[in-house]
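Chemist: Before anything else, here is the set of structures, which you'll find just below.
Rule-based calculations on the coordinates, nothing more; no lab input. The structure presented is a predicted model; accordingly, all values stated were derived computationally and were not measured.
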Structure P
Amino acid sequence: MNLLIFLIGGAIFIAFVHFLSTPKLSDRVVAFDTMGIIAVSLLVVLSLRSQSALYLDVAFVFALIGFIGTILFARFNVARRDDA
C-alpha cells in the first residue's frame, strides 16, 4: 500500500512539472485537472488504508469541484474564442 501511495505521489509530481513547463493555458488546465484526478485517487487509497469513509466524502467533493472548474474553463475558453 505504501508503494501505491508513493507511485501516486510521483504521478502528481510529474503532472505538476508538466503544469509548470507548458506555455499554453489550455495545456495547464489539463495538467491541473489531471493532478486533481490523481489526488482523488490518492484520497480513495488513503480511505482504503485507514478504513475511514471520511476520505471518500472529501474525494467526492474534490472531484465535483474539479469537474465544475473544468466545465467553467471550457465555457470561458469557447466564449473567448468566439469574440476573437
Structure Q
Amino acid sequence: MAAKKHAHKKCISVFKKLSEYIDGELDEKTYEEMRVHIKECVKCEVCLEMLRRTVDLCSNMKMLRVPDRLREQLKLMVHGPSNP
C-alpha cells in the first residue's frame, strides 16, 4: 500500500466498476489495471473491502416476512388509496 500521488479520476473509474471487479466480470486488462490501482491507493482499497463486507453481510441475512399491516401502509405511500 504505497501512498503514491495520483489523479482522483482513476479512483472514480475504479469505484464505478468495483462490483464487476468483485464478481469477476471484467476483461483481464481492466481487472489488472484496477488491481494495480487498488494495491497503490488506500482509499480505493478501503472502498473495495467495505463493498466486500457489505456483500457478505447481505448474502448472510435472514429473509423476514413483512407484516401485512406494514405492507399495506407502504402500498398506500407508493400508490395512494385505491379507488373502489
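Chemist: Given a value of 1.08 for Rg/Rh (Cα atoms, Kirkwood Rh), calculated from one of P, Q, which structure does it belong to?
Modeler: Comparing all candidates, it corresponds to P.
Chemist: Out of P, Q, which one gives -32000 for helix-only ellipticity at 222 nm (-39500 (n - 2.57) for each DSSP H run of 4 or more, over all residues; to 500) as computed from the coordinates?
Modeler: Considering all the candidates, the number was obtained from P.
Chemist: If we compute relative contact order in percent (Cα under 8 Å, 6 or more apart) for structures P, Q, which one ends up with the highest value?
Modeler: Q
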